[in-house]
1. Kindly point out which one of I, II the value 19.7, 63 was derived from, the read-out being Rg and Dmax of the Cα atoms in Å.
2. Kindly point out which one of I, II the value 22 was derived from, the read-out being relative contact order in percent (Cα under 8 Å, 6 or more apart).
3. State the single structure among I, II that was used to calculate distance in nm of label points 7 Å out along Cα→Cβ at positions 29 and 141, giving 2.5.
4. Give the label, chosen from I, II, of the structure having the highest value of distance in nm of label points 7 Å out along Cα→Cβ at positions 125 and 165.
Structure I
Amino acid sequence: MSEATAAPPGQAGLRERKKARTRAALQEHALRLFARQGYGETTIEQIAEAAEVSPATVYRYFPTKADLVIYDDLDDRLIEAFRAQPPELGALQAMRAAVSTGFRGLFGDALQVQRDRERLIRTEPELRSAMFDELTRTIREITGMISERTGQPPDDDAVLALAGAILGVTMAAWFASEGDLDERFLRRFDAAMAALETGFRW
């Protein structure tokens with residue numbers, strides 16, 4: 001889009017917020033139907049009808065049915081919280097603080113959506129497979145964040161090792177908390193990150 005035809009910042013921001021609300025509404029309708037009648041038994045057409053939109057609109061926001069479950073805005077929350085950490089914090093310390101800040105902001109309906117998603121991902125083989133692809137993207141995100149803070153290239157061995165350790169810690173805490181992003185997860189994640197930070201003593 002040329003400078004002459006670009007939307008004003010306020011208008012562009014309004015458009016993005018509207019798209020975010022539409023995306024959230026579609027996901028909520030989908031999760032409600034999945035819980036009521038089953039993931040495999042629910043069609044895109046039924047989701048579109050419940051949301052009062054066309055199936056084409058659903059596909060525009062979520063190219064596959066699995067995306068309706070896999071999608072979340074947690075990465076955006078995490079990146080924003082990570083970048084907001086004081087520059088004197090190392091990458092590991094900043095990530096530890098960012099997860100606590102980003103996930104503690106979930107409450108009410110937002111937290112329930114995450115719980116519904118996690119429950120489906122744990123029980124549906126198609127979604128577990130799709131989640132593996134999502135983890136590939138997540139490790140790239142973490143690697144990029146560490147590279148940005150440390151000034152090291154993203155393919156540096158130490159950057160890759162730290163990114164892998166952080167993702168491993170997160171997954172271990174998630175499984176130990178039975179997939180629930182609550183205080184149990186945050187306590188386990190924080191304790192594991194502390195162990196990475198100080199070194200394992202056995």
Structure II
Amino acid sequence: MASGRKNDILNAAEKCFSRFGYDKTTLDDIGKMVGINKVSLYYYFRNKEAIFTEVVNRQADEFTGSLKKKVEKESGCREKILTWIREGFTYSRGSSFLTQLSMDTLKKLTPQLEELKKSSVKKGIEYFESILAGCREKNEIIDCNINKVASTIYNVIYSIKDASYMRAKASLGGMVDFEVMITDIVNAVSLMLDGIITGNGHN
């Protein structure tokens with residue numbers, strides 16, 4: 001967790017990225033907001049890409065903490081997982097400046113974004129495992145390999161997401177219909193959960 005001056009830099013960078021976009025934000029912009037020069041920023045971060053990566057990681061951690069609180073309020077395996085899906089995609093629809101990046105910038109940031117994706121996938125699967133493990137202890141689901149189930153659910157979610165984006169890219173409008181995408185994901189995951197939820201689970 002960042003603290004002190006480093007945290008100030010991340011706060012400033014988040015404001016700059018949101019206001020100007022990643023491409024137009026300079027290290028000078030970030031430095032001015034914090035009250036230090038560009039050279040001093042290199043003491044904390046090696047470049048703008050490193051600042052960006054940490055800002056996105058911090059956004060993700062803050063959102064994940066908030067999302068988990070909402071999920072924990074739900075009862076039953078189905079509602080916990082479906083809440084994670086609905087709330088997660090509602091957030092990603094436009095809350096992060098990741099959605100504002102140009103194709104050129106996305107290509108430039110591919111290594112950083114790939115690392116973020118790997119980390120996100122790992123954390124997501126582990127969280128699904130924890131939900132399923134809790135449900136199994138309460139006999140809400142059958143005795144099954146929760147790692148395989150969690151991985152499969154996660155793969156289904158993001159296969160449908162990727163397919164939705166590919167269809168949008170191929171169409172004239174180029175816009176993803178988020179409501180349709182979320183409905184497709186919820187329906188597919190619900191069918192999977194139907195196969196493991198017992199009579200003690202919530203429907």
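Every read-out reported here was derived from the displayed coordinates using simple, explicitly stated rules and does not represent laboratory data. Please read all numbers here as calculations on a predicted model, not as lab measurements. Cβ atoms are built from the backbone, for glycine too; each structure is taken alone.
1. Source structure: II.
2. Attributed to the structure labelled II.
3. For distance in nm of label points 7 Å out along Cα→Cβ at positions 29 and 141, the value 2.5 is produced by structure I.
4. Result for distance in nm of label points 7 Å out along Cα→Cβ at positions 125 and 165 over I, II: largest is I.
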